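What follows is calculated from the coordinates using simple rules that are stated; it is not laboratory data. Owing to the predicted nature of the structure, the values given are computational and were not obtained by experimental measurement. Cβ atoms are built from the backbone, for glycine too; each structure is taken alone.
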Structure P
Amino acid sequence: MYDFNSLIDEVLRNRPEVTRDQILSLIQEKKETVGGGFLTDQGALFLIAGELGVQLQHLTTTDLTLKDLYLGANDITIVARVLGIYPVSEYKKKDGGAGRYRRLVLFDQNNTSKLTIWDDNSEAIKLEGIGVDSPVRVLNGYVRQGLDGKPTLNLGRKGKIELVADEKLVSRLVPLSKLSKKVDEIGELQDLPAVEGLALTGSRSSSFTRQDGSPGSLTQFELGGETEKVRIRAVIWNTVGLEIKTGQRIVVTNVRLKKNMNGERELHGDNGSAVTIVGEEKNPAVRMLIKVNQVKDPHQRCDVEVMALSIPSVRDVQLKDGGSVRKAEAIFGDDTGEITVTGWRSLVEKLAGVGVGEKVRILGATTQVSKTGTVSLQLEDDSRIEKISG
């Protein structure tokens, strides 16, 4: 096993005309001119040794971690855990043919890194027995600059990825559960290995066409924290068949905290994110109920307990394309104030079934704020109206 000083000593043994101070100076220069923030001292030393014609012995698997990745590295071995697994994708080769690759995200206690497995390694690309949080050893990998400018680990024909069986080594790899954050604990813009929260709404999926004509899809839902005031919208892009139900306690992995156009925080994931159900709360609606005078923030999903104060009015609204859609409106209130609730298209029937004087819980409606500051609630596809008996 070799530490940093041992590696310097090895260079000095092979190139006695070079001093230790010169090597340390070259390391700093290499990090500033080539590293671009992606080289450790040890990584820079490997590059310098190569330029001096010195072949350093490889580190053992327990020595080399994600922070030690450096551009230009070859035949290296990394031990880490799996954060995200993407489907097999295709790319166009220089000869016009189609190639395949698969991308993973690896993590350890302080770092993450992408791993790309290429189609000339048909066994490794299968990832048999490997899932999120699996401890893995990546053998005979090489490092190149990714599209984001960061070092990306690659596996070609000679490479291999395998599960780590050594219990002592596994115990030194921090599990995903130790890095998971509650919704209440997340801060500003950042990459997040895992976030745990309560599903305040069921999932809504939709499809769209991108500007280049390719199809896309997204699934969105809201997560709540340990207190009633903390909630955040989650958007998972390019997902198929993802279904989440209100009241489920879930963990979402491999996501990023971003801000939307209104400056509100959102969690964004993609088809390399995983959603795991870890529990279920029997009656989340009651815990998260707010009063009418607390309905303020635009685009906020809300749960309220109110009484119907008017008969729902239903009318047809003309669209710009000449078509029309149905819209229903009704006034509801509690002991703090009154608010208008609207429903469009198929949601009209949900409002039309409520009579004056009936007490209901309206779950998963979205706050709308007009240009004049008037606040209302709009029903969504997954919104529910539950009548309260008594």
Structure Q
Amino acid sequence: MSRSRGNGGDVDANVADGWRAGPGTAIAGTRPDEARQHNRAALLRRLHVDGPCTRATLATELGLNRSTIKAVVSGLTEAGIVTEAVPARRTGAGRPSLMVLPEPQSAVVLAVDVRVDQVAMSMVGLGGQVIGRHSWKLRRATSAPGEVITHVAESAQLLAEDLGTTPTGAGVSLPGIVRRVDGWVHEAPKLGWHGVALGARLASVLGVPVQVANGAELGALAEHLRGAARAAKDVVYVSGARGVGGGVISDGRPLRGTRGYVGELGHLLVRPGGQLCSCGSRGCWETEVGEAAVCRALGLPDDAPRGVVASELRSLATAPLPGPLDELTESLAIGLVTVVNMMAPELVVLGDLFSLLPSAIVEHVHDVVNERSLVSRAVGGIRVTTSLLGRDANLLGAAELAFEPVLAAL
């Protein structure tokens, strides 16, 4: 693809010439100010996701000339969004290329992770730095939408005052079916929520734009940008908690489906006539491998505290695996075979509670998926691994969701 240079940055030649995307659909030429804003947003995105680097590296990775990089960085430095410093280590002779570092406090977002048993919040600065946290337990009496919204608003204000910063946007993770365009919660069975205008209501009380999405989708986003799936373009993320959720990264981008409704992997039918699921069906995958099933396999009550369940799973790293875990392991593997055959990822990431599974179980699941999946045999093998972000994945994904419009506007 040829490129034209000038007027504040590098612009794709086909865009500048009004490239036609299809019959009767012409793309208008890019104005100089639009090119500058595009370059600025691209540079910020690079620093936010991948961290500090030199001007020379930015020029190479973004395909921009050095004078353009200098102009963009200078503008961001004057605005206090980035700083420059001489690299700690010099290589070669001559004047070193300056390191460009994002200033975390220059853009801060609020991330909220609503779970069945807990709400976690954090303030996250540019570059992905967590600069403050707060959480509280959810009980039946305090899990109604209005109660959660009020508590989030009050806690956000206290957190902002303690940190001396104000968020410019917010992202919310939720275990349910969420309409991405406006944050409408169609259904969150484990919370007992139905038809909740969460995005609009939170935006009203917080006074900033609010983005809402399914928790597993955001877990996939976080693992792709900052966790176990950084090097992968096609990923399925499967999280185990009270339910089982899924998120998909396809060709490096989140797969969102119609109106943002995608990833309800926990409701794959794996045992007709099996246990009653919270969705109203019987025999869903999450009834066989979700947190309650893990508890039963460990000999714990179905509603055992998460800390107890996590401790039991960690102890199995150096202990014999209890027999009942064999059935759960097989159910997890067989479900993943179906998911892999449908989605054809290069990598499957097991998150949340599943990230604590003993390595012997993960290795067995990996082997079964590669033995029984037709897609896996066709592509030469699919990796199955555990999350690097653990229980923080949804929260960090919510922060990245909030940053999407913020980075474009800085």
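Observations
- Identity of the structure behind 9 (criterion: relative contact order in percent (Cα under 8 Å, 6 or more apart), calculated), options P, Q: P
- Origin of the derived value 10.3 (mean projected area of the Cα convex hull in nm², for residues 88-223 alone; candidates P, Q): Q
- In this comparison of P, Q, the computed figure -3500 for helix-only ellipticity at 222 nm (-39500 (n - 2.57) for each DSSP H run of 4 or more, over all residues; to 500) is attributed to P.
- Structure with the greatest value (metric distance in nm of label points 7 Å out along Cα→Cβ at positions 40 and 336, set P, Q): P
- Which of P, Q leads on percent of Cα pairs over 32 Å apart, largest value: P
- Test item: distance in nm of label points 7 Å out along Cα→Cβ at positions 192 and 208 calculated as 3.1, pick one of P, Q: Q
- Ranked by mean count of other Cβ atoms within 10 Å over residues 176-183, structures P, Q are led by Q, which has the greatest value.
- Highest-scoring label, criterion being mean count of other Cβ atoms within 10 Å over residues 296-303, among P, Q: P
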